[in-house]
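Please treat every number below as a calculation from the coordinates, not as lab data. Model, not experiment: these values are computed from the prediction. Cβ atoms are built from the backbone, for glycine too; each structure is taken alone.
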Structure 1
Amino acid sequence: MPTPHLAAKPGDIADIVLLPGDPLRAKLIAERFFESPTLYNEVRGMLGYTGTYKGRRVSVQGSGMGVPSISIYAHELISEYGVRTLIRVGTCGSMQPQVGIRDLVLGQSASTDSSTVSRRFPGMTFAPTADFHLLHRAWQSANERGFKVHVGNVLSTDTFYDVDQPDGWKTWASHNVLAVEMEAAGLYTIAARLGARALTVLMVSDSLVTHESLSAAERQTGFADMALAALDAAIG
């Protein structure tokens, strides 16, 4: 049955799903890399498609911005549609001088300032973590495609414009957090709770260290290359 956020019928969604935040990136992935893509969702403008990649049935679903949004889509995909593998594909801001523009960051774990995660564990701390098999496959795939790849901890923050603590990121950086984004911790927590596999694959689009940034066109080109690495990891 359709959910409040997904109009798909049973069987419309594959057991492997890529999760870009931007629904137009979902459209890009489906139209560029899938054979015979079919649109299964347009609710709230969050486009979702199913097709085949290298003979394997796969889906791609826009998931919005932030931990709450991706948590909703992850929960519905896993619990209502039987999805077993979820890979977030997105961009991030580097927090380390050695993590450069256009590099890939694989989120081995995800620290967070989001209460969406902490409220599940009163008085305790949970460490949201990626699936090792997916992580290993993504590392291999990205290296084969010539990316410079970094593996480690990322920060999933609820605050994009931190005007009150503009240097707050430096505390995370001093503990070797590689980059900042807004969704991985939510995805990993939901996947852990519901027994699915999850990974986050990120392209560095800007640097908090050097203040470099990619143009919109450069982000799209790099994103497409990264999506292929994620797809290869997903079906491996």
Structure 2
Amino acid sequence: MALPNPGMKIDIEHTAMVIIDPQNDFLSPAGVTWGVVGESVTENNTVENIDRLFRTAKEIGLTVFVSPHYYYPADHGWQFEGTLEALMHNIGMFDRKGPLSLEGFKGSGADWLERYKTYIEDGATVVVSPHKVYGPESNDLVLQLRKRNIGKVILAGMSANLCVESHMRELLEQGFEVAVVKDATAAAKLPEGDGYAAAMINFRYLANTVWTTSEAEKAIRSSRRALKPAA
């Protein structure tokens, strides 16, 4: 290989899993983006692989964070937007009635994929404040990680070349070690290019390591075994 693979050794007390945007608008066939992300989600078995990561983390006791994407009515008053910000606002992606209201939330595009609710709503998962563009600069993810002495992050979710890559970049800049799970994400395929293919290049160039879901599961389970006292 031309590039080294530094790897990341999981210390279960100081490592967290961060799942980005596990929401209907990205991962459900009824979601507003399915027409452009559905092929990639299906090819990568993304929905099932995110489920496997949630399940493994919960079984082993690894702390799980969710970084969601919500838009409230006030966000539609923005006076300028980037390309995909404009698209998301135009199609009502991640829309909620307001920050203090759950009216119409259940089953909406902003809601969690139904199969993930048992993991996210267990009282242990940390759901941070919503990010508003792509990265965690506009939410409290980094604060919540720091307050728990987390220095290593296993990153997955949606979408690969937007929110996942932006979270990866910011977390690296903030001094975290980051492993990206490449088949627990997906991205839009458009005439302008394949977002998933673009992200895979940058993940490999920047992350401490890039795992498959099976590799991530093995690393998580191995960390738990390492904590057990010798017989």
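Looking at structures 1, 2, which one was relative contact order in percent (Cα under 8 Å, 6 or more apart) calculated from, given that it came out as 26? Value 26 for relative contact order in percent (Cα under 8 Å, 6 or more apart) corresponds to 1 out of 1, 2.
From 1, 2, which structure was distance in nm of label points 7 Å out along Cα→Cβ at positions 132 and 164 = 4.0 calculated on?
Numbers: 1: 4.0; 2: 2.6.
This figure was derived from 1.
Given structures 1, 2, which gives the highest value for FRET efficiency 1/(1 + (r/R0)^6) of positions 60 and 92 (r between Cβ atoms, R0 = 25 Å, to 0.05)? Largest value of FRET efficiency 1/(1 + (r/R0)^6) of positions 60 and 92 (r between Cβ atoms, R0 = 25 Å, to 0.05): 1. In this comparison of 1, 2, the computed figure 42, 24, 23 for Cα extents along the principal axes in Å, for residues 124-203 alone is attributed to 2.
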